[in-house]
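Presented below are the structures under discussion, each in the form of structure tokens.
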Structure P
Amino acid sequence: MNPGVFTELAERCRRLPLFPLPGVVFLPNTVVPLHVFEERYRDLVTDCLNGNHLMGIPTLQTGWESDYDGQPPIHSVAGVGQIVEHHRFADGRYNIAVRGLGRVRIDSELSEEGVQYRIARATLLADQVGTNKRHLSQIRLLLLQIISIHPTLQGRLEPMIENPSPDMIDTLAHMLIQDTRRRQTYIEHDRLDQRAELVIAGLAGVISRGTDSPAEA
């Protein structure tokens, strides 16, 4: 993300609508589809679409069930993204797709009269660039091995092999890491090299276990 885009996004995160979800950790450089049916979140989506399309998707902490209709605790580091597709049903429900733009730290929550959904003052987190060519080369070699074992994955993985970039680390983590706690740990790492090491370990696990898909790691 170039400095100008980062600065603009950081400013927008100073007032960030929140769509907290249980069991969902929203990673950068991924797209999450959501079906929105609760009134407060239908209002959130409507307001986002009338504004900058931006929202934060934090993960609800354990025990959220007892206060779901209120303000159950959320993890302070979350994904922030932009609505890139939407469909509104006649009864007000939405299907939306949100593309991950980055990570934020939720500093405080704001209260606004007449607004039912949660709003935060958030700080956009900058990735500390620690990933080097060695990490990307190692990931590329592991992906080639996976394709040799499971040729059906070629179409999905070949673009990453042909054009390796730091962005693919988050994309692969989305495929590899399914456990909510591990995903939350992943997103809290500021250093790209630490996130890359987790992805490398996951890819190596796919190869050693001979699973059918990276999503089974």
Structure Q
Amino acid sequence: MFEVLGSAAMLVHMASLLYVIAFIIRDQLTLRILVLVATAMYIGYYYFVPATPLWDAIAWSTILGLANVWVMIGIILERTTFRMSEQEKRLFAVFDTLSPGEFRKLLKITEWHKPTASTELTREGENVNRLMCVMDGEIEVFKQERRFQLNPIAFIGEVAFFRQIPATATTQVGPQSIYVSWPSAALRDLQANYPGIRIAMYERLNRDMADKVAAS
């Protein structure tokens, strides 16, 4: 009997040791896994060691464990492309410095388009209220009586977005093209709240503009 109680009592010492190790570790996911295991050990201790199970302590430890699991799920989603569609993964690859979690925040304001006919995205001299990225299809650009084509993947309206000026060229895509768009105001708000998204977006747009200068 005493040996059983002694073995059960070891749970609290093992749980406390895991807490100490967890708080030394910097990686949030590893830390929370250790805390979850320690919480389970505490629940075992509260149930087996006292003459009567400590139900209040068990209940609150269970709530603590569930809250920890909830945050762990969020951390896992922040680090993986789990549940992203193939199209979303393609778009994610465009922003090679974004974390999956940052990209999911960008996805919330992303609109997908698949026109069935030739569609004008911008008109030279007119205001543009969104930034676009053509993923598939033909892209024709008309600028000051010059005409040239772009290959996907290409951003449209990036100069207008950067400088908040009217479109510097007329751009249209062919039928069955696929492009995404972000409302400019919502994208600026997102960048203001998440510096990582702002840095990744500006870096990618700068590369895109350099490619266009070379193509034109």
Structure R
Amino acid sequence: MNPAQLAQFEAYTALLRDWSRRLNLTRILSQLDIVRLHFLDSLACLTAFPALPGLRMIDVGTGAGFPGVPLKIARPDLRLVLLEASRRRVAFLELLVDELRLDAEVVHDRAEIIAHRPEHRERYDLVVSRATSPLDRLADLCLPFIKVGGLAVLPKGPRAATELVAAATSIEALGGEVESVRRVTVHGLESRIRTLVVLRKTRQTPGRFPLRSVRAHPRGRGKRRFPE
């Protein structure tokens, strides 16, 4: 990590703390906890990323920018889209991208709507989402964005294996398969069980997905974002 990247993380911390007092972006306000519970947890996704430069990535339901913005700071070559349904969070993200001088696009919309648009459908090499939605719903919302051959990298908690069993039929129907399930350890949070579920897109997703009847956005009202 070079000095410029460290300065971006410091500026991110300051903006997050300031805006959270007004918009409740996160209940985590101490600098140490922001680093461990948001930044390092997000950066754990890098262990599943291909080393190829210039990959196009979308963060579905990004909230306050996790995990997409820390990943973009660490890997400036990523072509990042931040997707968020909350207008207030979008305002924060637009300021954040501007203040950190990130080459990233902020999109205000719902995943179940925008994934049907040609400019986004099956256009991405990587999809990430740190939402707490069950894995079958995440697969429905995320896999339609991915090119055949691309990956969804989804951080989950201790119930990852159980969720995978419940989501197996949905993942197959969406054109995906389980690439790997890996335990990750975040420095300072060794007692927490964090798992990266990595899905590979092996064929095109049928046009009916994501289901428009899915009302709850993965970062929408009533959903907790780990780990607040």
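Rule-based calculations on the coordinates, nothing more; no lab input. Bear in mind that the values here come from a model prediction, so they are computed numbers and not experimental data. Cβ atoms are built from the backbone, for glycine too; each structure is taken alone.
Between P, Q, R, which one scores greatest on mean projected area of the Cα convex hull in nm²? All intermediate terms of the calculation are to be shown ahead of the outcome.
Values: P: 13.0; Q: 16.2; R: 11.3.
Largest calculated value belongs to Q.
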Query - Structures P, Q, R, by distance in nm of label points 7 Å out along Cα→Cβ at positions 55 and 207: label with the highest value - result: Q
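Among the shown structures P, Q, R, from which was the value -18500 of helix-only ellipticity at 222 nm (-39500 (n - 2.57) for each DSSP H run of 4 or more, over all residues; to 500) calculated? Could you put the intermediate results ahead of the total?
Numbers: P: -12000; Q: -18500; R: -9000.
Label of the source structure: Q.
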Query raised in the report: One of P, Q, R was used to compute distance in nm of label points 7 Å out along Cα→Cβ at positions 39 and 127, and the answer was 3.0. Which one was it?
Result: R
